[in-house]
Structure I
Amino acid sequence: MALKSSLKAAPMLTLRMIGMRDFTVREKDQPIGRIRFASEQTPGVWLWHVQVNIPAPPFGSAQTFDDAKADFKAAWLVFKEQHGPEKLAKAYAEMNLRKT
């Protein structure tokens, strides 16, 4: 199974207790998520999430179509400059996996 093999190769994760049955998940001292017991649910379950902030593409709104086009273009140019051509090429490749 691919998941098991990728987990074996992953760096060690550690837990830091922040409350009763509530933990921050860390990788090399960097917080990357949380695991907690949700006793408010019946039956209680363990909830987990990965929390890594990666800059998302910009979005916005405008009163006119022309303003929307201008705002989009300005935001796109900043976004492209922040992320660079290699990162964008990788994202494009992932987006276009289903194209033939």
Structure II
Amino acid sequence: MPSMKQANISKAPNRPDGWYRCNICGQDWSPDIQHGGTYLRGWWKCPNGCNASAGKLKTLQCTRCDYEWGSKAVNLPKVCPNCNSPYWLKPKVKQSGPPRKR
């Protein structure tokens, strides 16, 4: 089970205990509770499916240096861990026209 931060959820304000809010879409929900007071598997998943991939390993690839790495984070990293490029997700744009003079 991912942490509440990884799952991108928080306690729902102005609701009784046991209610949660999706930080992505704002949906509030109260998960089903099994006999004995335990939550069902996947209780942290937003009913709208916003955070369904939280806690699962995703493979990411830098478009600049072709480095591949795994991440369980919900949010995308700001830079590539290999080349530190903040543009790791944006493909390079090839210049068209005559070459520039230097």
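Read the figures in this text as sums done on the coordinates, not as results from a lab. These numbers come from a predicted model, not from an experiment. Cβ atoms are built from the backbone, for glycine too; each structure is taken alone.
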So if we calculate relative contact order in percent (Cα under 8 Å, 6 or more apart) for every structure here (I, II), which label has the highest result? II
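Once mean count of other Cβ atoms within 10 Å over residues 60-67 is calculated for all of I, II, which comes out largest?
Numbers: I: 9.1; II: 14.9.
When mean count of other Cβ atoms within 10 Å over residues 60-67 is calculated for I, II, structure II comes out on top.
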Matching 0 (helix-only ellipticity at 222 nm (-39500 (n - 2.57) for each DSSP H run of 4 or more, over all residues; to 500), computed) against labels I, II points to structure II
On Kirkwood radius over Cα pairs in Å, which of the structures labelled I, II is highest? I
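Using distance in nm of label points 7 Å out along Cα→Cβ at positions 12 and 92 as the calculated read-out, with 4.2 as its value, let me know the right label among I, II. Mind dumping the intermediate values first?
On the way: I: 4.2; II: 5.0.
Traced to structure I.
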